[in-house]
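Please go over the structures that come below.
Each reported figure results from applying straightforward, stated rules to the coordinates on display, with no laboratory input. Nothing here was measured: the structure is a model prediction, and the numbers come from that model. Cβ atoms are built from the backbone, for glycine too; each structure is taken alone.
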Structure I
Amino acid sequence: MCLLATELAQSADVSVIALNRGGFYASQLKDAGISVHVLEKRFRFDPLTFVRLRSLLWKSRPHIIQSFLFSANTYVRLPGVRPGGSKVIVSERCVDSWKSGWQLSADRRLAKRMDAMTANSHSVADFYRTRVGVPDNLINVISNGIPLRSQQPAPATDQTLRSELGVSDNTKLVGFVGRLAAQKCLKDLVWSFQLLHQVVEDVRLVFIGDGPERDNLAELLTSFGCRNKAHFLGHRDDAQQLMPQLNAFCLPSLFEGMSNSLMEAMASGVPAVVSDIPANLELIQHEQTGLVFPQGNGPEITKSLKKILDDDALAKKLASAALKHIQQQHSVELMIQKHLDLYNRLTS
């Protein structure tokens, strides 16, 4: 959303409304000259937020109202919120199998109270088509865009991460970047690592990010006797600088929409090992742009990681092909253009 807003602001009048709070991205948006309104929503459904949102929209009467995630997607489709003439686009970012019955019921009741839906992957589109009943003619698949730091992959020469961890420049680093949540199935990665460190010399496991599973993962590592070989770095503002220093990136998720951290690994020239869920398969072709393992299969994760760590030529080949795929199919420019095409189609 932040990428979309800042790029569009160069040629359109853009403002952002946050239901709950501002934070890191509010500062970025304001620095780009974009007005940010925070509604300070207090409850699951806050009548005052409804009134504030309606007032802002009716005052500005935008050509396009685009919302992101469940709460915002619900509010903008309620009767009386949108001004006459405004087109509503609802954006879904994940295969939301976590949604409870009442949330899916709300989605179904509001399925036709919009002019379009954007989904960031075909997996997300299929979920909302089959599970929620969104008409096919309303769904538009527009994948996430990733800013590219360079046009060609290069071996990581920055050793600041290894220095921070107190390991040698030759230590192999297997990493995960993102939220430490149950859907990521990181216990499978820990299980595979307790095998990996026995067959690969001088290897470490690195978690960049935080979340509710952190303590459970640490306890599991301790029970396996390899807690000293794993590093929890927590939330890091320099995650994009740390990512290229990994030798392999692993994403064992049970479900995704379209993983930004996987795309960032691909754009950073880091070979990826991923579970065979549909969203990951939209990005990774086995043995072409990465390696794929059956979801939940720890031994296969170990075999895939070992294959990459043992074969530098394979690692470079996969990383190069992955970067090329991101450049051609998932650039920020392509994401912006597809949104502009949708806006023009709705307002013509």
Structure II
Amino acid sequence: MLVSFIIAVAAVGAINTLLAILIMLADATIGNYGDCKLTINDAKELTVKGGKPLLSALKDEQIFIPSACGGRGSCGLCKLVIEDGGGDLLPTELPWLDADEQKSGVRLSCQVKVKRDMRLRIPEELFSVKQFSATVSAINDLTHDIKEVKIKLSEPAAIEFTAGQFIQLEVPPYELTDEPVYRAYSIASDPVKQDEIELEIRYVPNGICTTYVHKHLKEGDEVTFNGPYGDFHLQPTEAEIICIAGGSGMAPIKSILEEMARTGSKRKAVYFFGARSKRDLFLVERMQALEKELPQFKFIPALSEPQPEDNWDGETGLITEVVAKHVPDASGKEAYLCGSPLMIDACVKVLQEKGMSEDNIYYDKFA
């Protein structure tokens, strides 16, 4: 009896899987949706070829929607309001949309395929996002797994951005991808320098973009990117600042600090940077120089697993422990956090326990 039941369940599962594959194949090869009209903000109309994901269809029309994962549905950034024509919500969208967003028509543009005319709402600031052609001017090793990539702009020749924002770098087809893909990276340089941007890219094994950057990209190569994106930036207040980052989360914090130094900011600030061992620390000399340029600034690096050969006499432990040690009272202060979701969530908890208002905590979670 049990054996028969297991066989029946397996058969049903196999049939459902086969049907799903057939539907996908039919949608990809047989479905012909023709031309579809996209009406944007009740003011702009576009005619696009049906069958593509909305994210790709908009990119083809030079409308760039942020997407840290390159359209795989794993970052939740490419949200748009679809007022009509989006079809039913997909299972791949549900983890990223809360109840209010679902009721309001918010969708993931990378998951919604253009099959019919649509009415969309797109934030006005995204219409200022541009695509840039550029050349790699320098590649430097910051650590064993983080490279600094400097990119000189060609066309347009300058980019206007706010310290803390990010761009999307295009990776051309190579052995890990048969089509161009985009990945998001924060800008690490001072916004005053508009003809060149600096990125800090950490290697992720088998990551499409990071593998390309670390193993294939060379100085002199031409690259394409679009941007700027994001609302992570220093707030226009005089509140004391607490910055926390790890790994390539250094990038947007560095951009903010460089601007503060250039503009002669008098705001009090402390920057906690977490690394595993000494070989994972980088730009320490620049941060120490910023301590001299910004008299109210303090840089506190911490190692969670210092090695004997590190001869480390600085702070040790998880970055949350170090923050808790140095910040007895966080009320009235502002926090700027960059790094992995787990690190950020843990730091938010500590800061709130120390009295910081949730409204004063700003973060950029790196996917």
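So log10 I(q)/I(0) by the Debye sum over Cα atoms at q = 0.11 Å⁻¹, computed for just one structure, reads -0.87; which one of I, II is that?
Working: I: -0.79; II: -0.87.
It traces back to II.
On mean count of other Cβ atoms within 10 Å over residues 78-85, which of the structures labelled I, II is highest?
Details: I: 12.6; II: 17.8.
When mean count of other Cβ atoms within 10 Å over residues 78-85 is computed for each of I, II, structure II gives the biggest number.
Assuming 0.35 is FRET efficiency 1/(1 + (r/R0)^6) of positions 126 and 166 (r between Cβ atoms, R0 = 41 Å, to 0.05) as calculated from a single structure, say which of I, II it is.
Corresponding structure: I.
Could you tell me which structure in I, II was used to calculate helix-only ellipticity at 222 nm (-39500 (n - 2.57) for each DSSP H run of 4 or more, over all residues; to 500) as -7500?
Numbers: I: -12000; II: -7500.
Here the read-out was taken from II.
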